[in-house]
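Participant: What follows is a set of structures for review.
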Structure P
Amino acid sequence: MMNKLFPLFGLPGVRRNLKALVVGLLLVGLTATGYSQKPEDKAHPKELSDKVSEALNGPIKTAKEAHNWDEAIRQVDALITTSSPDSYDRAVLVVEKAQTYFQKNELHPAIAPLEEALKLSDAYGYFEGRVALDMTLSLAQLYANEAQASKQKDEQHRLYTKAYTYVRRWLDQSKTPNPDLEQFAASILLQQATLNSDKVDIGLVKQAQAEIEKGMRMSVKPKDQFYVLLLAALQQQGEYKKSAEVLELLVKQFPNNKSYWQTLAQTYVQLEEQVRAIITFERAQQYGILNTPKENFNLVALYFNIKQYDKAIELLESGLRNGQIESEQKNWELLAASYQQLHKEPKAIEALKEASKRFPKSGAIDLQIGQIYYSMDKTPEAYAYIKSALDKGIDKPSQTYVFLSYLAFEMKKLEEAKDAAQKAMKADPNSKDAQRLLDAINDAIRDRDAQKNQPL
């Protein structure tokens, strides 16, 4: 129940941030003139060949300045084809290709060249650590973006795994704590864990919780999104008491957030702590929250459930008349039921009669009035309202016809009693109650007629 209440987690703005990250890769990691650095070993020197350097600073640069991205990629691909697979040329060219795809605003085709660049850097140390970290984070965000776009759960699972692997690498290798990326890592894990709503991966949920708690320890005042993620993780594990503690912190920090109040109230209902749920509603209403007609009715229902019928009546009486509670038939019936619980049958009848004016075609209301009159030993009144209920129409009328027949029989209206019993039998030919009553009525009619025919 709880994890469906509102969107509990999401990934950072992937498409918005990726371009800025990757466009800067070459600027921070490579020199601006020829993309070359001093070679550190003879086997894999970090310097570009003249051919690649001239192309990058000549026709490829010209094509990019003209925003002719397809031409730039075509030229880069031609150079990649002729470069050695483990060369510095190759590493720089695949970064250039990825960068061009970003400038073209195409994310998917940027993944393969960027991933190849990182693998080459890992193997031969072609790019300094800061650049490799930028590549790593870009790949994490790219794979997360791919996972969100995919419609296949198995594919999403694979893509989220890749995304988490890269962001975890960034977190492990970076010397600077980053709570935002801990949040990102936790979001990925929770998304992955809940891909199959019928079988949540609790192991991944717990792993996400560890990331969340780690990120929260990085800040004196963690962002509210951390609490929301923690809440999601706790709810998936059925930890509703701890969820309530987190929500109490959230409503304290963000008292105008309706979603937090709603979830807190529902959490207390889930825990069967209805008094706390009531208090939550009333606290929220001080901020002008949880006070829609539907929510006001939910508060009434809570009072009714804990047998505080006077309070339920107070809220219903005013709310039904001033519009703070929807004037629906079931709400008027709850008002009548509340009066009945306090043994105030006349007030219950009064409430139902007002409901009948508002819903004049409802036979169910007249039926309830008739039943209450009968409980008060007011048979004629009961008879009148039960008959009215049947005239208006009710679902499954057989048993109600039996009741009407019984009332008429009790009032010695034998013909009317017989007619009602016969209608009960027609509505339900298998009704034993109707048959027994009809037999009794027929016997009474015969006895009455026999007495009439006796000589004086």
Structure Q
Amino acid sequence: MLCAAGGSAPENPLNRLSFFVALTCASTLPGLLLVASATAQVAAPGWVLGSIEVGDAPGDVAYVGTSLFVAAGSYGAGSQRLLRVDAARAPIEVVDNLNSIGGIAWDRANDFLYFTDNAEEAGATTTGDTVYRLLSPLGVASVVDAATLELAPAGSIPQASLVLPLDGDSVLVTDSAGPGAGSVLEINSINGTITTVVNGLDYVSGLSLAADGDLLIGNVDSSYVGSILRWDAGTAALSIHAVTGGAFDQVSYRDGSLLVTGVFAGDFSSAIAQLSPEGAPVGEIASGFSFSAGLDTDPISGQVAVTDSCWPIPCTTITTLTPLSAMTGTDQGSKDCNLAFFGGVTDLTPSGNSKPTWTCTDGDACDRDANADGSCTFLVGACVGLDEIDGCAPATVDSIEVSRAPAEGGSSLLPLLQAAVDSILPASDAACSAGVAVEVEQGHVVRVKLKARDDGKVVDRDNLKLACR
């Protein structure tokens, strides 16, 4: 629930995603006063900030193939919706008639997009307080009414919050009902049956799975102290995994660590915390948010997407954090801090050195359309100004020429990638464009070429080979 999106708190905010409301609408809570942070977002070493325009106040966010799906709009009856966001294109409305979207998550194996709404009581609503399931979200051709997508009956989960798809035919959802009343529920995606997994929680929020299969649960107690709880299904044991100082959304990162939003600093700014697999604090991957909220990570590129409430004036962008360690083209010479690719997994030589190549087998996890259909879909983006590369001082990049080989339809242009790259230029600091889809037929290779200039002088060239098997 995003009271920040509408600029004012709904009635009785302790009943819906209460920790988030308490922090973004703190004036409604006796004895708690929060001054919104005026600090700028800052990425930790090894990460590069980016920004994707939504055009409306974003809530939760989920990576789906080469797209981002995001909750958008002000709190109220039928006033929120799900948008599909792609680079260099206007956001596309996918689902409407929502009131207060809690969480979004994509089940890639079954190609389902799950999301929640926790405000059936917000005026003249026709649905809410439940979980929804959208089949094949990338194939939606026209706006779908949320009321037609209910996985469980409206009103069945009063404070429906974040969601986590499981292997098989079920999804977990947190019911953020407050001190002693919060719970984690499991919903059968075939018949909508609801089973309580963990109860006796508080303002429960994010969910993720640890490497050993244990469930990690974000929880905020009645004193608004956040923690991560570990639930061992085998022994039905619930223990404190780590104390974060605040917890809203969370995701298990590809290195086994846990990323958590809703973490607050002493100046009331908010950060994204990183915890080790054992729960020990590692640090922050970014800070300077007003309230870091919705969170997801792309398992292929390692990029992280996060939303910020920016209370009292809402943000209209999604922040991206791209890891320097996953970029291609940063180790080939003294100019490689000026330009690099992100979006795929870099091939390695037998000796372990990186190659300017991404190889994918049609239908594998690296194929972003999630189908074995005779082609591979890659996500390709560019980053500039990488000042953390040893022995290289970045230039100011004022133009980048984008081309492909072989030409397609007689043209060597990649207009969407060109537009995405142009949007971050000129750049004197580290920045990453949005990524765009590039399709390669099975058994073929496409080369993407970037040429960066500073005042007409070429300062870096990067060529990337996309191979589909």
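Bear in mind these aren't lab numbers, they're just calculated from the coordinates by the rules spelled out. Bear in mind the structure is a predicted one, so any value in this text is a computation, not a measurement. Cβ atoms are built from the backbone, for glycine too; each structure is taken alone.
Participant: Work out FRET efficiency 1/(1 + (r/R0)^6) of positions 172 and 236 (r between Cβ atoms, R0 = 30 Å, to 0.05) for each of structures P, Q, then name the structure with the largest result.
Facilitator: Biggest value here belongs to Q.
Participant: Next question, about the same structure. Quick check: 4.8 is what I get for distance in nm of label points 7 Å out along Cα→Cβ at positions 100 and 396, calculated from one of P, Q. Which structure matches?
Facilitator: On the way: P: 7.4; Q: 4.8.
Among P, Q, the structure yielding 4.8 for distance in nm of label points 7 Å out along Cα→Cβ at positions 100 and 396 is Q.
Participant: Ok, one more. Taking -23000 as the value of helix-only ellipticity at 222 nm (-39500 (n - 2.57) for each DSSP H run of 4 or more, over all residues; to 500) derived from one of the structures shown (P, Q), identify that structure.
Facilitator: P
Participant: Using the calculated result 0.6 for distance in nm of label points 7 Å out along Cα→Cβ at positions 244 and 260, pick out the matching structure from P, Q.
Facilitator: Numbers: P: 1.8; Q: 0.6.
Value 0.6 for distance in nm of label points 7 Å out along Cα→Cβ at positions 244 and 260 corresponds to Q out of P, Q.
Participant: Turning to a different aspect of this structure: Out of P, Q, choose the structure whose coordinates give log10 I(q)/I(0) by the Debye sum over Cα atoms at q = 0.23, 0.27, 0.32, 0.35 Å⁻¹, for residues 180-219 alone equal to -0.64, -0.79, -0.98, -1.09 when calculated.
Facilitator: Checking each candidate, the match is P.
Participant: With distance in nm of label points 7 Å out along Cα→Cβ at positions 60 and 76 as the yardstick, tell me which of P, Q scores highest. Show your work: numbers first, answer last.
Facilitator: On the way: P: 0.7; Q: 2.3.
That would be structure Q.
Participant: Could you figure out which one of P, Q the value 48 for percent of Cα pairs over 44 Å apart was computed from?
Facilitator: Label of the source structure: P.
Participant: Computing Cα Rg over 2.2 N^0.38 Å, for residues 44-291 alone gives 1.34 for which of P, Q? If you can, show how the numbers build up before the last one.
Facilitator: Details: P: 1.34; Q: 0.97.
It traces back to P.
Participant: When relative contact order in percent (Cα under 8 Å, 6 or more apart) is calculated, the result is 8; to which of the structures P, Q does this value belong? Mind showing how you got there, number by number?
Facilitator: Values: P: 8; Q: 13.
So the calculation was done on P.
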